[in-house]
Structure 1
């Protein structure tokens, strides 16, 4: 077990003890759960849907596969996976139960009920046996994990040999001018949207700050390789505002 008594980590712009982060993250998503899907559409002008479809295009789900969708929240990725696969099974795991509650309310959840599980759990200590899943996804969630390297090692553990990891996360634009313009939008507009729509600017301020603290594309790619994944690579989306990382348990 990792000693978190003296170690620190980022929570947005703050430096806090590692042991405090999970509770703080839960607080954020408890607060925004009921407006989470609406805010995703508003913040990204709907582009997050295109990114998630691009994730499925590269993943190419096959019939009969089993998916573990970590930080799966309201089920967006699992619903897409099951539709593409035609038949299969998806387990949606999230640290924050209110997010899962919101997901179960969606029409797709009822239609796909026989192919879905909803589980409260921690990405760094997954409640599953080794070699269980064909696919592991985490979408806009790994930057909220206290120790992303631990989450990647857990992903490797629970995947079957030949299984695939895919991570969709906000990233860094390679052009400094564009990055500065994007930062101006993110820090000035998104928290205000959060206040107007979710009555919560602080949570969205954290989410913006957490993006800036996340490693760039190449650094995160190295972390995936260090966790044991082979044939690891990434693709930028919308000039690098987001990125898809892929790896295989070979």
Structure 2
């Protein structure tokens, strides 16, 4: 299928991460001009030599705004940044209110910064799309990390508000929801869960993930970062011109709505 995206300009927030890097790669393979924004530089093992990378702090709105102004015309914005609290969250009072602030600032307010920095120009041009990476945890009230679940749930709601506001300008806004993916964030969840257990009940990463996938995923297998790259490309293309305000799960069937 020809996505007809060659030459279009794409921004990927979180391009140095696992899913963000895969999404950046997918757009590069389509012949797009891709600019990344992340607080961390690219890992040496990532083959993204043609990616224009900017290191910055997503919580700093001025930095994000300057990044947007320097880029100029942008066709698609992908927000792939996410952090957890690092604290086992069941029950929720295992955390303190102070554990919430950074999670909300990065996962939700960071996305708001990206939206404010790029949406007005895209509305003026009357074209383009936004895509926010959320989580199945946002849809099922996962007890593993309440701040993360709540922040991503808020992002889904904000995405829907954006989609309504921008529809009149032919700018589409959607969310893409990962399930079980082998990323540093997934490993940090494992570490947080195990730290709250007695030592004789702790599991190594492979045993924990194998048990969790059997428990929660009807298809019983991992999802891969490349699957999100393929879907992100599709949602940016004109093949998806009537898709907006939607949360699309690639989760092995973990979240099913009747």
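None of the figures in this text is laboratory data; all of them are computed from the coordinates on show. Note that the coordinates shown come from a computational prediction; the quantities given were computed from them, not determined experimentally. Cβ atoms are built from the backbone, for glycine too; each structure is taken alone.
Here are the numbers:
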{"quantity": "Among 1, 2, which structure scores highest (criterion: FRET efficiency 1/(1 + (r/R0)^6) of positions 27 and 235 (r between Cβ atoms, R0 = 30 Å, to 0.05))", "calculated": "2"}
{"quantity": "Per FRET efficiency 1/(1 + (r/R0)^6) of positions 163 and 227 (r between Cβ atoms, R0 = 25 Å, to 0.05), the highest-valued of structures 1, 2", "calculated": "1"}
{"quantity": "Structure responsible for -14500, with helix-only ellipticity at 222 nm (-39500 (n - 2.57) for each DSSP H run of 4 or more, over all residues; to 500) calculated and labels 1, 2 on offer", "calculated": "1"}
